[in-house]
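K.L.:
Below, each structure is written out as structure tokens.
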Structure I
Amino acid sequence: MIYIFLADGFEEVEAITPLDILRRAGEKVMTVGVGGGYITGSHGVTVKTDITIDKVRDDYKMLIFPGGMPGADNLQKNSEVIRLIKDAARRGKYLAAICAAPKIFGALGLLRGKNATSFPEYHDELEGAHILDKPVVVDGNIITAKAAGAAAEFGFMLAALLCGEEESGALREKMFFYG
């Protein structure tokens with residue numbers, strides 16, 4: 001199971017694009033409502049989530065956190081989100097964040113000594129990270145991405161990690177992704 005966490009103010013493209021790519025790759029992905037079952041993105045799109053945060057089980061492969069504001073702040077303020085991130089880190093599970101959301105990992109000390117990226121405005125909140133100017137950065141079990149423009153690349157990288165490069169590449173071709 002893969003969970004994508006949505007809080008009010010999330011960036012729609014950063015959530016829905018990886019969700020779509022991973023489901024096309026055959027992965028079981030669920031959206032998780034942080035603060036209710038209907039979550040409104042930063043551009044006014046309201047999503048009915050698959051489950052609410054109290055229903056998250058511990059048999060997951062990956063936790064994904066889209067950015068957007070105030071979405072990333074709302075994720076960071078939620079004690080259950082923080083508990084789940086710490087648990088995933090302790091267990092070596094994949095943790096993925098894009099745009100503003102990598103700052104959550106930074107605040108928890110998960111990026112110290114690791115390569116990472118984020119929306120440039122949040123670079124100073126990636127405590128101890130080696131900031132790379134790349135759309136997507138993978139360092140061990142931590143995957144970070146720059147912004148909405150990198151959402152597809154982020155999704156394909158997550159698919160490659162979970163399903164293999166060949167599957168991800170075939171999916172790129174099938175979707176006519178030219179990035």
Structure II
Amino acid sequence: FRYGKYLGEAFRGNNQLKYLNNFGEGWGMIDRHDALVFIDNHDNQRGHGAGGDMILTFRVSKWYKMATAYMLAWPYGYTRVMSSYYWDQWWENGQDKNDWIGPPHDGSFNIISPSINADGSCGNGWICEHRWRQIYNMVEFRNVAHGTDMNDWWDNGSNQIAFCRGNKGFLAINNDGWDLKETLQTCLPA
């Protein structure tokens with residue numbers, strides 16, 4: 001649970017992305033070959049379990065997509081991508097009183113399957129983060145970069161980072177409020 005909490009803190013601005021250059025064991029987490037990692041799950045996206053309001057969910061999609069991209073590009077752990085459903089939140093005294101609501105269902109409480117819209121997104125109350133273009137492309141990135149380590153880390157001393165995965169992949173993330181204007185080595189073949 002610390003993995004998603006730490007990335008949530010970084011992408012929400014409570015820590016700087018530049019410090020992610022040794023994320024994983026360098027942050028006191030277990031060996032990368034033994035770790036199951038995720039940004040959120042069915043419990044902590046509702047405020048249960050570790051992480052509190054630092055957990056990123058589909059409700060903050062820009063940060064969620066960036067954190068998921070980092071997770072899938074970073075050579076640490078066995079990754080899991082959430083596939084959620086929508087529920088109306090009802091906040092009272094800092095707690096979502098609707099955190100108990102289950103998946104979309106009919107009048108007999110049978111779960112309603114997601115529909116697939118023309119643009120590939122889900123309907124019928126399902127979010128289906130795994131179908132978001134940025135996320136399914138990063139799943140492919142992870143598959144292609146499998147077996148390579150991180151190299152050629154770059155950061156601007158704040159919240160712009162970039163790194164390679166061998167000569168198989170390159171990721172740049174800008175979580176600053178201004179454009180990233182830098183010539184970067186991609187490590188990719190010409």
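Where a number appears in this text, it was derived from the coordinates with a stated rule and is not lab data. If you're wondering where the values come from, they're calculated on a predicted model, not measured in any experiment. Cβ atoms are built from the backbone, for glycine too; each structure is taken alone.
K.L.:
Between I, II, which one scores greatest on mean count of other Cβ atoms within 10 Å over residues 2-9?
P.N.:
I
K.L.:
Which of I, II yields 3.5 for distance in nm of label points 7 Å out along Cα→Cβ at positions 50 and 130, as computed?
P.N.:
Label of the originating structure: I.
K.L.:
One of I, II was used to compute log10 I(q)/I(0) by the Debye sum over Cα atoms at q = 0.09, 0.17, 0.20 Å⁻¹, and the answer was -0.26, -1.01, -1.43. Which one was it?
P.N.:
I
K.L.:
Assuming 0.10 is FRET efficiency 1/(1 + (r/R0)^6) of positions 18 and 90 (r between Cβ atoms, R0 = 25 Å, to 0.05) as calculated from a single structure, say which of I, II it is.
P.N.:
Going label by label, the one that fits is II.
K.L.:
Next question. Looking at structures I, II, which one was helix-only ellipticity at 222 nm (-39500 (n - 2.57) for each DSSP H run of 4 or more, over all residues; to 500) calculated from, given that it came out as -6000?
P.N.:
Only structure II yields this read-out.
K.L.:
Right, next: If you rank structures I, II by percent of Cα pairs over 14 Å apart, for residues 74-121 alone, which sits at the top with the largest value?
P.N.:
II
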